[in-house]
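Just below sit the structures, each encoded as structure tokens.
Readers should treat all values here as calculations from the given coordinates under stated rules, not as data from a laboratory. As the structure is a prediction and not an experimental result, all values here were calculated from the model.
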Structure P
Amino acid sequence: MLSSLIEFITNLPSRVSNFITVITSELNPLPIEALIVGLLWFAFFYFPSKWFRAYLLRATLFIIGVAVFYDVMGRDQIIFSIDFYGSIGLFLPHVEIVEITYLIIRERTLYLYDQIKAFILWILSPFIWLYNLMQKIFSFFQSKKEQREYKKQQQQEEAEEFKRQQQYHYEQEQQKYDEYERQQANQNQKRFEDKSKQKEKKQQQTKQEKPKEESRWDSSNPYVVLGISEDATKQEIKKAYRNLSKIYHPDLTMFEKEKHTVIFQKINGAYDKLK
């Protein structure tokens, strides 16, 4: 059976090539009468074959149809052969049997796999039980060992904590002493600084304060307010007024509107005097 399967696979490419060559030559010119007769033979085999529903019958018809079609592929005359149409009519209605066979084999294989797996687990169950028991015993002794180590570590930590507390109290006392020394030094420094500040304050009181400069906008001279000379022409006066209006107009600024409003009124007053 294996040799037949190998022979089938080996001869398949040559038969497919022969099938394509023969069909191409026989279809030129197109044999209408032969095709009509072939379709009748196809229908003769197709419809009766389609009625069968039993799995074994369908599989048998599919295998017979494929075997005949495989034999026809190696002939020198195909379209004029009744076997060609009959083989197609036999296997075509049962193409789905391939999928059904695959699903059956897959289901049986999985069932067999589960049975083998269950059998192996049944054989190994005593060893698994023994392994779990050894694991529990090992875990018990391991936990006891960890408890002893934890207790020993806890005693060491308590001893270290006692030493740290002694060191902490010593450091606290030392910090209090250092803090007292710093406070004394700061008080002495503060007394010295207070004396220096009092001395500087007396020196500043002896000095005369410089008079504040008068603002340009507080001037009663319209030329000073507009920032022009007294011999300026009307055109220069008008130009200076426009430039200052653009800068200090209250509607053109988003900040210090009240201050700009006062300045703008003084600019208008100065311009009214000169125009």
Structure Q
Amino acid sequence: MEPVENRFYVYVYLDPRKPGNYTYGVYQFDYEPFYVGKGSNGRSDVHLSGNEDNKHFDNVIKKIQRVCNTDPIIVKYQDMLLEQDSFDLEIKMIATIGRYDLKRGPLCNLTNGGEGSTGWICSDETKNKMSQSHIGVVGPAHHNYGKLHTDEHKKQTGVSVSEWWSNPENKKRMEHRVPWNKGKKGLQVGWNKGMKGPEPWNKGKINCFSKESLEKKSKSLKGRVPWNKGKKGSIPWNKGKIVNMSWIYSVVEKKSMIIKNNEIALYLQQGWIKGRKIIF
């Protein structure tokens, strides 16, 4: 079993729009790199959902998704590292490839790397501040509003989750974990509980329109001939016509179609059935 300490890796985001031979010291890539990071488990995929603290990085990802209809290329440059080793490699790679904001290279990184908070526990005060900042943030104001995961991202997330659960250590950690809301009732109340839809603007009102408004409406309609005056029910398009077509369907072909009646016998011999049926 892989040691828990050697669970870190360094990953690189590559731009599929820019293929070529990109060499930076000892680092070589088939596409232009634009971000270097360090993490564990599914950390490398997190950026695909949005990066509020790094707008340049976020814009590059969104443009690739829009133009190429796929996610950026994500490669794990080196894995099975100790955390400090992953920090050292991240710093070295960022320094060698170069940051865009410092005009030294193509990377969207805003720092030199080496930062991290593995194992850090938020204080109750910090948790409360984070919670309060999200209350009431709905609709377009929410950072994930209108965003959809690509099929590639869903696939990568599924693989990451499967890998996490395949680790016996992770399963063991989850065995004795008790859900925070076990045995508790009524903790979460729907935001619209007890609320009713808006009342009609004219509820309880009689003669909503003023006398002047009604007179104007009456004058505008005087002399106008109704479009259907003297007309009786509409005539079917096929009235008087002989319909020489029929529906047939096939369970094998999984489709139905309409053909001429003189062709039905030929199709019936091939296993088709007379009638219309939607085949799923």
Structure R
Amino acid sequence: MNNAQLAKRVRDIRREAPVGTLTPVGTNGYARDTYGRIYRIQSMESIEAGRRRAQVSRDKRDFSFTHMHNIREITRELSNKYCGYLLLLQPHIEYKTGRLVEQGRTPRPLTVQDIAKVWKVSKRTAQAAIREFELRSIIFDVDGVFSINERYHFRDKANGVDALIKTFFSPLRKFKLSAADFGFVFKLLEHVHYETNMVCADPFVAPEDIRFLPDKEIGDIVGLTESKTKEALTRLRKAKIIGEWINVEDKREKLTVLNPYVFYRKSGEPDATLRAMFASYRVPNEN
């Protein structure tokens, strides 16, 4: 074998594509190329069917949109517990109508007693919270049917609306947190960066311009002291609804990132970096 032939063989071996004729190996869809490398053979029909299944799977993920700018009207005025109540109602928002329903083939409007069960509170407590939401035009009661003001939350096409964040229902339901802790997370939604899912001072800047929020500033956002904020962040990290990464060279610098399988601004699945960061945090998103 001369140098030219050797060089060609090396180039062929380095290529990912098979070389020469593929010889079937067994009956399980595998084949061997000229250099003995094993490949799996898949028909175009099979590839297309897999693509369609994946697309259908993505399309079936149930989520609501939250207006990041508009919810400031809520987070500035309501307690963490009441904000948590709103987050817990997200899986009950009916597509397009905004009604609060028990989801299913024939959605049934939620009653006050139903809402009390969702919040795990008494009917009297639920009535008081609902009245507060009605006074602030967050929830409407039309002939006994409750609905969410789409200024804050909606389930429909975004139609070019900017500054939205998605809340995925199936993963959200899996968390066993207090309403106050859910509200803590709710108040962070307006600070989630588009590219990175990090909680930061300005979620609309380029990634290189992100300024991370220390515990004290996060405390200012959620209305807690720095010590109480640290305690809450610890609980949320253990629950895996958020992730925290600390700079070993300067432990005062900490990255707080929301779980992208629960809250996410971009379309589709989280990118490779976020998937790696949350590999052990993933919560199945199944209907």
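One of P, Q, R was used to compute volume of the Cα convex hull per residue in Å³, and the result was 654. Which label is that?
Values: P: 654; Q: 417; R: 207.
Structure of origin is P.
Have a look at P, Q, R and say which one yields 31, 19, 10 for semi-axes √(5λ) of the Cα gyration tensor in Å, for residues 76-139 alone, as calculated.
Numbers: P: 59, 9, 8; Q: 31, 19, 10; R: 20, 14, 10.
Structure of origin is Q.
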